[in-house]
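Structures given as structure tokens follow.
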Structure 1
Amino acid sequence: MKSSYNLFLFVLLLFSGCKSAKQPILISDISQNSKKILQYWYQKDYDQDGNPGISLDKWYAQNKNKPKSKNITVAVIDTQIDKNHEDLKDNIWINPKEIVNNGIDDDHNGYIDDINGWNFTGTKNGGYIVWGNFEYVRFVRMWNPLFKNKIENEIPVKDLPNYKEYLRAEKILKEKTIYYKNLLKITKHCMVTYSLAKDSLKHYFPKEDYTYQELDSMYKKHKINNKTFGQRSDDKDTDFGTLIDGMMVNFEVNQKDFKQINENATQSDSVVNKNLNLNYNERISIGDNPDFLEKGYGTNNISINKEGYRNIQNHSTEVSGIIAANRNNNIGIKGIAENAKIMPLCISFSGDEHDKDITMAIRYAVDNGAKIINMSFGKEFSLHKEWVFEAFKYAEEHNVLLVHCAGNNGFNVDENPYYPSDNSFNGTKEVCNNFINVGSISSRLDSTFVSTFSNYGKQNVDLFAPGEEIYTTSTGNNTYVSDSGTSLAGPMVSGTAALIWSYYPNLTATEVKQIILDSGTAYDLEVIVPDTTDKKVPFSELSKSGKVLNVYNAMQMAEKVSKHKS
């Protein structure tokens, strides 16, 4: 690499993606052969096809004449959703007790006109939150009055756990603020030099058809002829070699025009002035009291379907397609559960989700008939985890299964807190028995079987499911993408739970969880631990079950357990 720009801008591009591990691949941009692999590998069966998929096709192929299953509601707690997508529109949950847009809470559930779900990030003026703080920023802001500039022996014993978390949060905030302020300077510099570089290169390439290799060759010649180049001082910003270098950076991070560079500068500016800003509080525009649990704040708009808003919907749309895309319309993809209905509950934006919104969304889902709650989001701090724990227990009491993605940090969640979780990370036992945490695997049956981005943990990750190059629904004009992340592994489990319950409704949430864990496929592989370069361990050591989700096995086991109960 030629300059320090590369790393900064590459990280920025990764950061600007919603929650996935990397930017989606447009299916139109890849070969026909690759399309088939991306579209279908995760549904295949290892014994039949040689792909470490979830054996979904195998089950459906052998159960074509099975009696029609019953509808199961799956709450997707996530971003907004494209509810008009061709593969989802018939499978969006409809509240049967609510009259459309009459301004009345017809079913008396505390939410007015909640026809298809609820947006907990809706604002008083009818908009929605786009940018919000990271949780460690909120943590520092909350505890600054008590802990700022204090040492440990000045802190009451009862406050020591929060004090230690405060110090951890404060350290991260300082590090990230320095990093992103430097990044902001760099992206602004790119904006200035891009036009200069483009104009200067026109002399050599009138059609602007230069390649990276041609720029690299020109850069090397300039460096030989001008030994002072590369000092990066202000008076060198317009040096021709520096301009070439900047244009090469744009190639390396796939920034091909000024609009994209400007968008990246806007992103980094928002990180500094919103995500990391102690004085910025997105809660003000919502108009609720963030210190208390309450119903009714937010709006009923779960799908702002217009240009410029679609990236806000994409994550939930991808997740929901895996669970419930129409299996019978002969277009797009086939979701896992044939009769699943998606209940969209919006709490996510660019930043960390609020524990209040997580809590109220879980309670809404339980109170309004969801059997499974998919949570493809996460964060390293939790300001009010006691609220979330109570919501988990509430779901358990009402026989509702919770499915969570393990996260894309590439670290061990037995050692590094990651929320929401059924673990308080203080040495106490799990708070409930209805929570499944899901890591991601690839289609590669080798040492890279576990996705490099996936979190793992022998105690706190329950099993793995496919999460790389997953073909699913996307926002805007009925599109589809291939994307990666534990966010896409989680809904594999949610869809499987919906399929199980649609045929075997007498099972409890705890039984469904155990069936999914016990019926998975074991792989005898030595795999690279995600947060290392070459450390290998048996695949079975990276999760509690040591297995990969298997729909076929789960359905067979569910049938046996259900019959035994009857």
Structure 2
Amino acid sequence: MSQYTAPLRDMQFILNELGHLDQVSQLPGCEDITGDLADAILAEAGKFAQGVLSPLNVSGDREGARWVDGQVHTATGWHKAYQQFVEGGWNALSCEPEYGGQGLPRLVSALVEEMWNGANLSFGLCPMLTRGAIEAIELRGSDLLKETYLPKMISGEWTGTMNLTEPQAGSDLAAVRSRAEPQADGTYRVHGQKIFITYGEHDLTENIVHLVLARVPGAPEGVKGISLFVVPKFLVEADGSLGARNDVRCVSLEHKLGIHASPTAVLAFGDNSGAIGWLVGEENRGLEYMFIMMNAARFSVGIEGIGLSERAYQRALAYARDRVQGNEIGAGSRDKVAIVRHPDVRRMLLSMKSRNEAMRALACQVAVAMDTAHRHGDLQQRQHSQAFVDLMIPVVKGWSTENAIDIASLGVQIHGGMGFIEETGAAQHLRDARITTIYEGTTGIQAADLIGRKIARDKGLAVGRVIERMHAVAQRLADDQDLQAIGRALGPGIVALEQAVDFIVSSYDTRVAVASVGAVPFLELFGTVAGGWQLAESALVAQRCLKEGRAEQDFYRAKLVTARFYADHILARASGLAHAVIHGGDAALAMDDEQL
């Protein structure tokens, strides 16, 4: 069975030829991030992903995590792999140096993160959640919380979780009932149950730091009455050593469609005297703080989708090259050929490949903006970059994960009947991908956030700036005779996006339900056109490199063909999606509930 291989050359193209690394290296604190250093980091990460994590993916899926008498045991090899992960410093790449992080730009860490998810999503979920918890404590925690927890969490010696969901409160966090009672010493006693807690209990580290949403006495109803607390599995003594076990326990693990090696726990807080917790920031502002973690996690889940899509493509491509079946259509020969020669298989493979490269490039464009928003010296530039990040995170999350399901499904299809058999490995990617459109807010939630908070609220100002950038690239394509075919698809795609934006801005305040019916099609439209924009940029750069006579001519020619395929097969869908956004609401709302 094939193992994951990091797509290093495409990653290097994004960093170097597209110029993203040059842009980030101009920012304060990133001056030492050279191309050679970035290449070395990616190469070492690729070795770890392929040599350590990938071989555990199938075995971890089959063995799964196990709950025995309240204790959770991870799959064979998991503990050793995690210790190697920590010893290699991989957990601390983009964390702040003040508490032991390496301070690398998000641009670089996002590509490394893709490797973990491509090689072994179940493993990659653990450090992803820890990083979100770290960010919340960094930005809103007291000095005591930072000093107590950040060094161990950044090193990876302790892990972190997000505790939002309860049995009666799925995406509706206003329904959270967990309570936190203040104590004379400034701590709180937390009581309640949380479900769907990824790595909520495990045997990889000696402590787990839970970030928990709960209500204090007298808190307002709804989301305005939620507070955020740090509740460790083991209490931490003044000297940093571990003390008594806190009143939090795992009562079961969920039995899931996929990600079997990732323990998804049901946690009970305060069955006895109450789990001791510490307030993060101020009371009743917990949801605001949790969204710090949520935004970071949403981007990371989008990266999960990209990693899974790449892995599904690699497995399907390897199978298509090896599987000999049928004659080549139009070749005039009766010789049997590998199925990679069959036109429909090539179409499916290029659909996978082109979207993978589009998603990766778009995510990296957002990562550059994250670094700029965090580090740039000019306030206006930081604000514009943050507005771009806020706008694009729902797209990266929603579009990439929806693509991941479709791409993994295509991988099964290319395998034919063997894809439906677990031994080939193709089915696992589809099972694992299915959760990604649900994690950290479903695609519908991402889309509602996109059209409401990110587009209607500012009357399309932020998206308008992005569309201007798209038009500039389309114009450059029109000026290059060799690339005009790509431009003939990108230009109308941008127009379709503009029309959909105009509809949302004009109708959201007066016909919000009608606009909301088109929210998910709009998200798909935005992602599709944004991906085309990124591949058009790649085509322009590849064309220049070819004209300059650079080495790796085949690589650059493949970039051009990939962009052309995306334009002809994926971007061509933009007008239909825009039609659904603009005209699809009335029929969806006209039918009575009983008629559905």
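Summary table
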item	result
Label whose coordinates, when mean count of other Cβ atoms within 10 Å over residues 344-351 is calculated, return 25.8 (choices 1, 2)	1
Source structure (of 1, 2) for mean count of other Cβ atoms within 10 Å over residues 96-103, computed value 16.4	2
Entry that produces 2.9 once distance in nm of label points 7 Å out along Cα→Cβ at positions 352 and 528 is calculated, selected from 1, 2	1
Comparison of 1, 2 - label where mean count of other Cβ atoms within 10 Å over residues 120-127 is highest	2
Which of 1, 2 leads on FRET efficiency 1/(1 + (r/R0)^6) of positions 472 and 552 (r between Cβ atoms, R0 = 25 Å, to 0.05), largest value	1
Structure (1, 2) behind the derived value -12000 of helix-only ellipticity at 222 nm (-39500 (n - 2.57) for each DSSP H run of 4 or more, over all residues; to 500)	1
Winner on relative contact order in percent (Cα under 8 Å, 6 or more apart) once structures 1, 2 are ranked, highest first	1
Highest-scoring label, criterion being distance in nm of label points 7 Å out along Cα→Cβ at positions 432 and 448, among 1, 2	1
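Any read-out appearing in this document is the output of simple, stated calculations on the displayed coordinates, not a laboratory observation. Not measured: the values here are computed from a predicted model. Cβ atoms are built from the backbone, for glycine too; each structure is taken alone.
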